[in-house]
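Any read-out appearing in this document is the output of simple, stated calculations on the displayed coordinates, not a laboratory observation. No experiment lies behind these values; they were computed from the predicted model shown. Cβ atoms are built from the backbone, for glycine too; each structure is taken alone.
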Structure P
Amino acid sequence: MTKYKLYGRSGAGSLIVEFLLTHANIPYDVEYPDDEVRTSEAFRKLNPLSRIPVLITPEGNPIYETMAIVYHLADNFEGLAPQAGTPDRDRFNQFLALMATSIYPAYHRQHHNYQYGGKDSQEDIRQTAKAFNYKLFDYLETELSPYICGKTLSAADFYLYMLHRWDTDKTALREGRPNLSHFLELMRAHPAVEQVLAAQPPRK
């Protein structure tokens, strides 16, 4: 094996990996396994939880969990994260952690609320999660300048762009948040984002 292989899902959490691999000009192949494949014994050997993304290194080693993959790429390729040991790297780590542990789960509660409560509570779960995320986006509005680490584009910015795509009302998300709106426009026009989104297969 001479290059990376990514197992992903169209429009899902594997987008961040495609963005980073493409942005850093790292050769890779991508495959979008269906539910039957992801729950197979063979796939469970790559990820016992049957989730995507899974990244196979050129040496044949599987890596699962999105943040583990992001840090692997950031540690091994230049231009994806600020230099280790600097304040910007601390900021990068901090905001990635915030997004992965707070914003991402709140989007999951909005789109998969049936996993968190009975039918009578599902709409409350969705609305509470949405309001929680909007508070976090209010905070991010004060921190973007224009990127998370100032003028330095990093993997954290691609991650934030991916997360916003899951919002159910992107117009409302942008309202009253000019810094966020400018950030989203910059990211949508990025060549790696354009290339990856254009190549996404229809969602099954």
Structure Q
Amino acid sequence: MKDPFLHFVTFELRIIALVLFGLLYALKIYPLLKLPWPKEVAPRRGREKLGVAYAFAWLFSPWSMSSSTQHWGRWLEFAVYHLGAGAAILATLTIPFAPAIMTRPVDVTLAILVAGAVGTGVIKLWRRIASRNLRAISTPDDYFSLAAAEVFFLLATMALLTRARGWMIAFFLVTAIFEIYAPFSKISHYPYWFFARVFFGLRYGRRGVIASKGL
């Protein structure tokens, strides 16, 4: 890469931000790992591993959740938003560390997925502003996190579509800032989701509440 500053923000700065990101999350997750696991006194009637597998697969089977069957639009919005978020995060890794796989079709495919997150993000932000109930329980961090994510997704879309120097620099600068900010914000909730799924699966899998035919 001939542009020194572009190389710095897409490679060296990426490494620095990832190291800080990993350290900050290690400090958040380590205390959780030190906590004692809840004791289960009920007799074993099922398999814990099956329960954990089902707990994670549940996300991809909305027909098994009443909240999704009653609100398919919300589940679809959730799916589009998180697929786009995943595509944007993937781009922050593949562009600097695996550039050979980032062909034009891959760029466009990822950009389309991220653009979906931009659209659903606007809906989420507008709903939080327009709904009296949501406004009552919202904090400044809720609005800032949603708005910051929108900026990140928009920059990712433009960087993937154009590969222009300005968009690339803006995208990776915001990515670095985001990775340092995220562990201190509401965005940091996602590691707890994995713990919750494991606890749920172990308990209900052991009790036999989750049947094998559920997978």
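Table for the structure above
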| read-out | value |
| --- | --- |
| For relative contact order in percent (Cα under 8 Å, 6 or more apart) computed as 40, the structure of P, Q it came from | Q |
| Test item: mean count of other Cβ atoms within 10 Å over residues 21-28 calculated as 13.2, pick one of P, Q | Q |
| Answer label among P, Q for the case where helix-only ellipticity at 222 nm (-39500 (n - 2.57) for each DSSP H run of 4 or more, over all residues; to 500), calculated from the coordinates, equals -24000 | Q |
| Test item: distance in nm of label points 7 Å out along Cα→Cβ at positions 61 and 93 calculated as 1.9, pick one of P, Q | P |
| Structure with the greatest value (metric distance in nm of label points 7 Å out along Cα→Cβ at positions 53 and 149, set P, Q) | Q |
| Cα Rg over 2.2 N^0.38 Å - structure with the largest value, from P, Q | Q |
| Source structure (of P, Q) for mean count of other Cβ atoms within 10 Å over residues 85-92, computed value 20.5 | Q |
